[in-house]
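No lab work stands behind these numbers, since they all come straight from the coordinates. If you're wondering where the values come from, they're calculated on a predicted model, not measured in any experiment. Cβ atoms are built from the backbone, for glycine too; each structure is taken alone.
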Structure P
Amino acid sequence: MPEPRDIRIRDRAITITDEMRRKILDEMPEIEWIEDETLRANVTDAWAAAVASAGLAAIGDMRPSGNYDSPALKTGTQADHIRSVARMSLKIAEEMDTLFADFRYDRDLMIAGALCHDIGKVWEFDPENVARWRADPRKTGFPSLRHPGYGIHICLSAGLPEAVAHMAAAHSGEGELLIRSLENTILRWADHTFWLVAEAGGMLDADRDWTPPKKVGSGQ
């Protein structure tokens, strides 16, 4: 593991430790599929910083849904969603690469971008943020930033490549306003497919009793 590292998320400096990295890798072992050592380390650190910045203990503490107010998975976690989308994205790229000699994609970038596409949900899904946005929607918006927008901030703050930040920023509706990269195009449809298939397969529950995650050190 790399040495401890400080990452600033908004106004908070977060020191990334080996224990924090281990927890992230336990939740998303696909990070180890990234061959480039620097990119692999930065994806791990970006998620460690994101989770800590929201006062969460794990990625799986977040509501397992596409948006903060959309139906949640009956079983599985937000980390499971992200892992599944990353796996599907890679399968799509590999299938195209196998059949078409002129198809070219960046495997490391495909994995890294897919694993970081929802990293901004630590902001949009924070129950305290949702409560204050709902109380006064005209003050800062409701939400003030969707997860694609906040994902840009986290990715760039952690030293991730522009192409990865682009995938976090434009995998969802925001991407309709620009031209998506090849890897982001694959990601966009893998992500969309996940939720459509989950709905068709009866995997979502609009009435699921979801308790907001405990804040680290809150004692609640």
Structure Q
Amino acid sequence: MQKWFGALFPIFSVLLLLWIEQSIGVSYGVKTFAKVILFVGIPLLLFRATKFPFLRLRKADRKSMQLAFLLGIAIIVLIIGAFLLLQPRIDIASLRDDLLQSGITPAVFPFIAFYILIGNSFIEEFFFRGLLPNLFGQSKIRFILPPFFFAIYHIAIFLPWFTLPILLLAIGGLWAGGLIFQLANEKCRTLLPSWIIHMFADVGILLIGVYVIYFY
């Protein structure tokens, strides 16, 4: 059952979140609530008996943590560099309008940024780097499907903003990033290293958000 859930439930969740994101006009808060239910609430109910060993954050060793910080810094540079390089091909006006329509205004952006940095990053790590790889056990599928689902999930966010070539490039980059996140956890079997890398990546994205919201 666990492997079937790991393969099918992410597809259902991603499609539902894509529909919520693009087909109905709801606030950022409603989208967040749906995400919490799908990525955390339902798995907690179904798999609480496993005790979620990947949440034992103190098991992270020093070498894994050092690697996480180094990779995090590199990812910030990569994200900002990619944005500067591809900026002429990104519809920033559409991006800003979409953010404003979702309720992400200059006044509330600092609060949403804090949630994204701490809360959203943990939710995604719990689901994509904790729960799904744990359900697949030692199968090599854990290196393929969870990063793939992580990348496809972000189509719901990127779809209106990028042209198809940039969108495909972003999806490929997210798959590679998801795999790197996962490999960072392999030694200590806890999601702390990937969570740290994810937060660094979010810092890079949020810096771009500051530019789009306040200076564009």
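Figure out for me which of the structures P, Q the number 11.6 belongs to, where mean count of other Cβ atoms within 10 Å over residues 84-91 was derived from the coordinates. Label of the originating structure: Q. Looking across P, Q, the calculation of FRET efficiency 1/(1 + (r/R0)^6) of positions 132 and 196 (r between Cβ atoms, R0 = 30 Å, to 0.05) that yields 0.40 traces back to P. Thinking only about distance in nm of label points 7 Å out along Cα→Cβ at positions 20 and 108, which of P, Q has the largest value? Biggest value here belongs to P. Taking Rg and Dmax of the Cα atoms in Å from the coordinates of each of P, Q, which one would give 17.0, 50? This value belongs to structure Q. Between structures P, Q, the greatest calculated value of relative contact order in percent (Cα under 8 Å, 6 or more apart) is seen in Q.
Tell me which of P, Q gives 14.2, 45 when you compute Rg and Dmax of the Cα atoms in Å, for residues 44-99 alone. The read-out was computed on structure P.
Have a look at P, Q and say which one yields 16.0 for mean count of other Cβ atoms within 10 Å over residues 4-11, as calculated. Clearly, the read-out refers to Q.
Given that helix-only ellipticity at 222 nm (-39500 (n - 2.57) for each DSSP H run of 4 or more, over all residues; to 500), derived from a single structure, equals -16000, which label among P, Q identifies that structure? Matching structure: P.
Thinking of P, Q, which structure, once P(r) over Cα pairs in 10 Å bins from 0, in percent, for residues 12-91 alone is computed, gives back 13, 22, 31, 28, 5, 0? Of the options listed, only Q reproduces it. Using mean count of other Cβ atoms within 10 Å over residues 116-123, single out the structure from P, Q with the greatest value. By mean count of other Cβ atoms within 10 Å over residues 116-123, the leading structure of P, Q is P.
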